[in-house]
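Quick heads-up: structures coming right below.
Computed from the coordinates by the stated procedures, all read-outs in this text should not be read as laboratory data. Everything numeric in this text was worked out from a predicted model, so none of it was measured. Cβ atoms are built from the backbone, for glycine too; each structure is taken alone.
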Structure 1
Amino acid sequence: MPTRLASCSCGRLTATVSGEPLRISICHCLACQRRTGSVFGQQARFRREDVVLAGASTEFVRVGDDGGPVRFHFCPACGATVWYVVDDMPEFIAIPVGAFADPGFPAPTVSVYEERKHGWVQPPPEAEHIP
């Protein structure tokens, strides 16, 4: 069973995961664009029991497009988001793929909010595409 380490930029906040992600997605919503400073956010979803969190985090709560709260945990020292939880799905922890700093991380299988996608972005053709 593979083990992966996700970390903030300064290394004070980490998430160690065991096993493969249940879902890898890219999100083109405007909130993810703002949160990441990029044109989309990419995240991997894991079962909570497969994740070990370490370090102090600051929480930012925002309401998602579907109306439910999402709790983002970021490092109070460097500001990087390392994990988050959707209140409606407390059994899962989502981790931004970039926090793994692993170019070999598997490709996304789902692409959501594609109506807000930048025109030049091309998600993997075999991914599920959700407008």
Structure 2
Amino acid sequence: MTGRVVHFEIPFEDGERARGFYREVFGWKTVTPPGMDYTMVSSGPTAGTGMPSEPGFINGGMLAKKFSAASGPVIVVDVDSVDDTLAVIGKQGGSTLVGRTAVGDMGFSAYFKDPEGNVIGLWETASRG
């Protein structure tokens, strides 16, 4: 189902400080894959796939502010098609900040600004067919 918030992103100035803060305050687990400028965040129990293993929470990520589309936290919404959704966003007064971008073989992301100035992310899961 689309339209659900499926991810969050938190930008940082100091990665070690940010990871330590959220680990100590909320008990979040963080993993920074080698060669990536991105930290995966688990805010609750996960299955072997890294996906939440129980309802009621989402996982997210952290990245340096210089790589972020926003200066503050961003929520990410699941959509069937990033391109189609960006077209509707434009017609409704929003604007594309970062167009459809492949994320490995997992899917595609994009970022837009709504008419109120908020930055929101989009996620399209790659077809598994």
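Summary of values
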{"item": "Per relative contact order in percent (Cα under 8 Å, 6 or more apart), the highest-valued of structures 1, 2", "result": "1"}
{"item": "Structure responsible for -1500, with helix-only ellipticity at 222 nm (-39500 (n - 2.57) for each DSSP H run of 4 or more, over all residues; to 500) calculated and labels 1, 2 on offer", "result": "1"}
{"item": "Identity of the structure behind 12.0 (criterion: mean count of other Cβ atoms within 10 Å over residues 58-65, calculated), options 1, 2", "result": "1"}
{"item": "Parent structure of the calculated result 2.9, given that distance in nm of label points 7 Å out along Cα→Cβ at positions 74 and 106 is the read-out and 1, 2 the choices", "result": "1"}
{"item": "FRET efficiency 1/(1 + (r/R0)^6) of positions 26 and 98 (r between Cβ atoms, R0 = 25 Å, to 0.05) - highest-scoring structure of 1, 2", "result": "1"}
